[in-house]
Each structure stands twice: as C-alpha cells, then as structure tokens.
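**Q** As structure tokens, here come the structures.
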Structure P
Amino acid sequence: MINAYSVHNSQFSVDRVDTSFSPSGGTIWLDVAEPSADEHQWLTRYYPGCLPDEEELHEIEVSSRFFESDEGIHIRSLFPHRCGHELRNVNIAFELREDKLITLQDEPTALFRLMRNYLKSQHVKADKPLDIIMNLFSAKVEYLADTLEEVYEELEAASQTALSENTTDADDLLRNITLQEDLNGKVRLNLLDTQRSLRYLLRTCSRLLSDAQHEEIRDMLRDIDSLTPHTAFLFEKINFLMEATMGFINLEQNTIIKIFSVAAVIFLPPTLIASIYGMNFNYMPELQTQWGYPMALFLMLLSAVGTFAFFKQKRWL
C-alpha cells in the first residue's frame with residue numbers, strides 16, 4: 001500500500017498509488033507499507049534505491065541506520081504500534097530527499113494513520129518533507145510518554161492488589177506485571193532509538209532546520225532525557241512487585257504445607273496407639289477385656305487433643 005500526500009495552497013490531499021499513478025510536483029510524502037510486487041516495481045521505476053532490503057531495515061549498527069547517499073538522507077527508526085495489550089516496535093525507513101519524504105513501514109502503524117488524519121484536518125502544518133518528520137517524531141515522543149503513564153498506573157493498581165489480603169489472583173497479577181515490564185522495556189528501547197535519530201537529524205540537517213525546528217528537536221531530546229530515568233524507576237518498581245508477589249505466594253504455600261505438617265503430627269500418636277493394639281500378640285490383656293476397645297479410642301483421642309493443645313500453647317498454629 002502506497003499513499004501519496006500532496007499539498008496545494010496549504011491544503012493536503014491523500015491519493016492511493018496504483019500502477020497508473022504519476023507523481024505530481026506537489027507530492028511531498030510517499031508512505032509505503034507492505035508494498036505489493038506492482039507497487040515495488042512502481043517505486044523502483046520512479047524512485048530507484050528508495051526501498052531497503054529487509055535485512056538492512058533490521059540492522060542495529062549506527063552506520064546502517066543513519067547515513068547519506070546520492071538519493072538523500074536515510075534514517076531507520078523504531079515506532080511503537082499497539083495491538084491490544086501488546087506493544088510492538090516497528091522498523092520505519094525514512095528517506096529524506098530534497099523535495100520529498102519516502103517512508104517504508106514493516107506494517108501499518110497507528111501513529112502514521114494518526115498523522116494522516118492530522119494532515120487532512122490541518123491539525124498540524126507541514127509544507128516541507130522535513131516538517132512531516134518533525135511531526136512524526138513529536139507524536140512518537142508524546143505517545144511514549146503517555147504509554148509510560150499507563151504503565152505507572154497499572155503498576156500502582158498492581159501494588160494495591162499485591163498488598164491486599166486477597167492473593168487468589170496471583171497468577172493474573174504476575175501476568176500483568178510481566179506485561180508492564182515488556183511495555184516498559186520496549187518504550188525504553190524506542191526512546192533510546194529516537195534519541196539517536198533526533199541527534200543525527202540535528203547534526204545532518206542543521207542547515208535545513210529553522211530556529212523553531214532546532215528548538216523543537218532540543219525540547220524532544222530534553223523530554224527523552226527526562227523519560228529515560230523514569231523507565232529505570234519503573235524497572236525497579238516492577239522488580240519489587242515481582243519479588244513481593246512471589247514472596248506472598250511462597251508464604252501462602254508455606255501456610256498450606258504447615259497445615260498439612262501439623263495435621264500429620266497430630267494424627268501420629270493416635271496412629272502409634274492403633275498400631276500397638278493391632279499387633280495381635282497373645283499376651284495383650286486389654287484385648288480380652290470389655291473396656292479395651294473404648295480405652296484405645298479414648299487414648300487415641302486424648303493423644304490427638306493433647307498434641308493440638310501443645311502446638312497451640314507454643315503458638316505454632
């Protein structure tokens with residue numbers, strides 16, 4: 001899928017690209033997501049070299065993610081994409097040419113759909129390809145900050161559950177804590193990747209950036225500098241909650257094992273008495289008397305009650 005964004009008199013229009021589409025002079029952004037064979041051929045014909053290989057898109061070396069070529073400036077950056085409760089980091093390839101921005105997405109992401117709506121409704125202004133990059137990164141930093149707030153709120157709720165007396169939902173609690181740890185880790189990775197992208201953009205495109213854009217990038221970098229330690233704090237909170245929850249589970253299991261152990265000890269003396277009178281020796285006078293059976297039952301009951309009273313006195317129960 002390829003969407004072509006054109007601007008005429010500060011009005012944006014979005015066109016779906018097919019094989020018969022001819023790029024107009026007002027097209028400033030081509031957004032490519034999972035291109036078909038025909039779309040790949042169309043891009044190769046009009047914009048050779050704009051599509052990186054899949055292996056190049058997932059490289060982590062700085063030289064593979066930020067570089068310049070004859071076509072323009074190339075940036076590979078991670079963008080968050082929420083699917084239900086799961087957050088995925090999607091690789092996005094940016095190619096900034098003199099008059100056009102070309103982006104390639106691993107899969108359609110929510111932030112790009114949001115930017116499409118913002119441009120059509122003129123919620124944001126973008127007259128140049130560089131403006132679109134700035135708006136996309138600004139929306140990403142804001143989204144990451146909101147995600148960290150959600151993680152913190154979920155961990156606060158998990159703290160209340162972990163400290164409550166009800167530990168029946170321990171499995172759900174551990175599952176939720178693990179989910180928040182995964183979200184926090186992916187947000188942190190996204191923040192660090194965004195920081196590298198913005199610094200490269202500030203260094204490489206300095207002559208193309210206006211004073212306001214310079215300040216906007218510095219503001220985003222300051223936001224990232226403040227959010228990154230917050231992710232470390234959340235990791236510490238997650239570890240504490242995980243250890244506390246596991247501790248409560250162990251205490252509950254120890255209580256159950258303690259009950260079984262005490263029950264086994266309480267029934268041990270009656271079992272001993274029953275075993276003695278089950279030996280069937282010839283010379284056991286109690287077996288020949290009328291009160292032998294009631295006496296054995298009484299001894300078994302007395303030994304069990306006595307053991308229970310002893311444990312109570314020692315406060316082992």
Structure Q
Amino acid sequence: MGKVIVLTTGGTIASVRNEATGLFTSGAMPGEKLVDRNRLDLDIEVEAESVFQVPSNAMDFGKLMILRAKILERLTDEDVLGIVVTHGTDTLEESSYFMDLVLDCRRPVVFTGAQRAPSDEGTDCYTNIRDAVVAAACPDCAGLGVLVVFNEGVYCAKYVRKMHAFNMHAFTAFTYGQLGYVDKGQCFLSQKPLRREHHVPTKAFPLVEIVKASLGSDGDVINYLTDSGAAGIVLEGLGRGHVTPRFMTAVQRAVDKGVHVVITTTCEQGRVHPVYDFPGGVRDLQARGVIAGHDYSSHKARIKLSVLLASGVDSSQDLREAFSV
C-alpha cells in the first residue's frame with residue numbers, strides 16, 4: 001500500500017494562538033501534530049514530517065533548496081505516491097512555482113495552506129490538507145509538475161495567484177482557471193499543462209528585485225539596485241508593460257552595466273507586447289535590451305529569473321527565449 005508524505009513548513013495552517021496577545025504565532029504547531037489522521041478521515045496512509053516552523057514571509061531561497069532536497073529524499077522511497085507541502089499563503093505562489101522549476105519528478109508534489117488557523121471556527125486547515133493528500137495520491141496528477149490545492153481547486157503552480165487577503169477562496173489562476181477539483185475524497189482533472197521546464201541551480205541565488213511602475217515614478221530605485229550589485233530587475237509595468245519616461249535613463253544604465261531587466265504587467269490578465277511607440281513603451285524597452293516577460297506576474301518572473309541565473313542561464317538570448325512561453 002502506498003503512502004503520502006506531508007512535509008510541513010509553518011504558516012497559518014500551523015498557527016497557535018498566543019494567549020498573551022490574542023494573536024497567532026505562525027508555524028508554532030509541528031507537522032506531526034498538525035496532520036491529525038482522525039480529522040483527515042482518509043484510507044490513504046499519511047506520514048508527516050516538520051521541515052520548518054516559520055511564517056511564509058520568512059521563506060527564502062536557502063530554505064526552499066533545503067525543502068527541495070527533502071522532497072527528493074522522500075521520493076527515493078518507491079512506496080511514496082506523492083508529496084504534500086503545507087505552507088503559509090503569503091508566499092505560497094512563489095514557493096510552489098520555484099519548486100515547479102527545480103523538481104524533475106513524475107510523482108505529484110502538492111502545495112496547500114490555510115486562511116484560518118486550526119483552532120479558528122470554520123477552519124479550512126484540515127479540509128485543505130485532506131484534499132491535497134487526495135491529489136498527491138491521484139495517478140492523474142502525475143507528471144503535471146507542482147500543483148496547488150486550495151478550497152477544493154487544483155491549480156498549476158506557474159499561474160496560481162493569491163487573490164484575497166483573508167477569504168477562504170484565496171487562490172485562483174487568472175485566464176487559465178483550475179486544472180480540476182477535489183470532491184468527497186476524489187480528484188477530478190479537466191485540463192493539463194502543455195509545457196514543463198526543469199532547471200538545476202548550481203550557483204548562489206543572485207540579487208533580483210521587483211520595481212513597480214506607477215504614475216509619475218522615477219528611476220531612482222533602479223539606479224540603487226544597479227549600484228547595489230543586482231543581477232536582475234523585474235519591472236512591473238502598466239497596461240501592456242509600460243513604465244514612465246523617467247524610468248528610461250536608469251533602465252538603459254542598468255542594461256549597460258549587465259543587469260538583466262524583465263518587463264511584466266501589473267494587470268491580472270494579458271501579456272506584455274509592443275503596441276505603442278511612446279517613450280517607456282514595450283518597444284522602447286526592448287530596443288534598450290529589456291526582456292519581455294510575456295504573461296508572468298512580477299513575482300513569478302522574479303522567481304524564474306532567479307532560478308535561471310542560479311542555473312547558469314545568463315545570456316540575453318537564452319533568457320528571452322525562456323520568457324517567451
């Protein structure tokens with residue numbers, strides 16, 4: 001009989017109320033206590049292991065590489081059907097996509113979390129864990145890359161986004177929608193991703209940051225990052241991927257100094273594309289060596305650029321191709 005491994009990293013899903021403050025201590029509950037087999041009510045064998053006990057705002061690339069190693073270690077057991085990772089929701093979309101890029105395995109790896117702590121009335125903690133375990137044990141989920149299961153929906157890590165700060169329907173995938181859903185202990189899929197990519201980070205993760213364009217903003221932050229040794233800058237542009245004309249001198253300086261600059265859009269749907277000929281438009285940015293970020297959100301583009309650079313993919317042409325799909 002196969003089993004599912006639940007690796008816990010902290011977050012709201014593992015929070016415990018601090019009686020002194022009335023607030024929650026995120027990640028205080030160890031995974032072995034969080035994964036209550038009686039409350040899960042599943043026929044699937046489940047084994048829990050705590051990897052971290054942190055709020056997800058404390059997650060970083062170093063911890064994610066430790067988590068990656070733990071996932072690969074547990075997958076050496078042929079009896080393991082799949083892996084579930086419990087994670088705080090604030091950075092869940094980034095961590096799950098990171099893992100999608102750096103794991104090359106057919107067995108399902110499923111991220112989940114919760115919007116309400118285990119002790120909260122109406123908590124989504126146990127239903128999300130149960131549904132994630134069901135997906136991790138489902139043969140149809142094999143070979144799809146890293147998945148996110150939340151509020152009964154099954155999502156592709158590449159496109160999933162947190163859309164609500166506290167509502168239990170917290171995640172969605174704009175444009176692409178759910179891959180499927182989990183209902184009463186069964187996982188049903190209606191679509192599958194067409195493309196997968198895999199990279200192996202062999203270098204230290206470089207400094208890559210996001211700069212958001214807004215009305216009247218200038219390039220001072222870009223200059224600061226360039227002078228601070230940034231290897232990459234992701235611009236979150238307006239509309240089709242536009243920045244203010246006041247950005248452009250700093251953008252050109254960054255590219256000239258070897259900084260890889262990617263332009264994305266702040267819009268939830270649609271891709272970056274040259275449409276206009278004004279200063280700060282996509283055509284102007286591309287003419288200066290900026291990489292079009294297609295339909296990646298700024299957070300996903302930052303994760304991808306970081307992984308690519310740490311994996312030795314650092315030529316402008318290779319990076320352009322990598323972001324074209």
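Just so it is clear, none of the values below were taken in a lab; they were calculated from the coordinates. The model shown is predicted, which means the values in this text are computed figures rather than measured ones. Cβ atoms are built from the backbone, for glycine too; each structure is taken alone.
**Q** Given a value of 16.0 for mean count of other Cβ atoms within 10 Å over residues 147-154, point me to the structure among P, Q it was derived from.
**A** Clearly, the read-out refers to P.
**Q** Here Cα Rg over 2.2 N^0.38 Å, for residues 155-226 alone has been calculated and equals 1.66, so which of P, Q was it run on?
**A** Source structure for this number: Q.
**Q** Of the structures labelled P, Q, which one yields -20500 when helix-only ellipticity at 222 nm (-39500 (n - 2.57) for each DSSP H run of 4 or more, over all residues; to 500) is computed from its coordinates?
**A** Only one of P, Q returns -20500 for helix-only ellipticity at 222 nm (-39500 (n - 2.57) for each DSSP H run of 4 or more, over all residues; to 500), namely P.
**Q** Consider the structures P, Q: one of them gives 73, 21, 16 for semi-axes √(5λ) of the Cα gyration tensor in Å as calculated from the coordinates. Say which.
**A** Of the structures listed, the value fits P.
**Q** May I pose another question? Give the label, chosen from P, Q, of the structure having the highest value of mean count of other Cβ atoms within 10 Å over residues 75-82.
**A** Structure P comes out on top.
**Q** Another question about this same structure. For mean count of other Cβ atoms within 10 Å over residues 123-130, which of the structures P, Q scores highest?
**A** Q
**Q** Given a value of 2.8 for distance in nm of label points 7 Å out along Cα→Cβ at positions 131 and 203, point me to the structure among P, Q it was derived from.
**A** Value 2.8 for distance in nm of label points 7 Å out along Cα→Cβ at positions 131 and 203 corresponds to P out of P, Q.
**Q** Please compute distance in nm of label points 7 Å out along Cα→Cβ at positions 115 and 219 for structures P, Q and give me the label with the greatest value.
**A** Greatest value across P, Q: structure Q.
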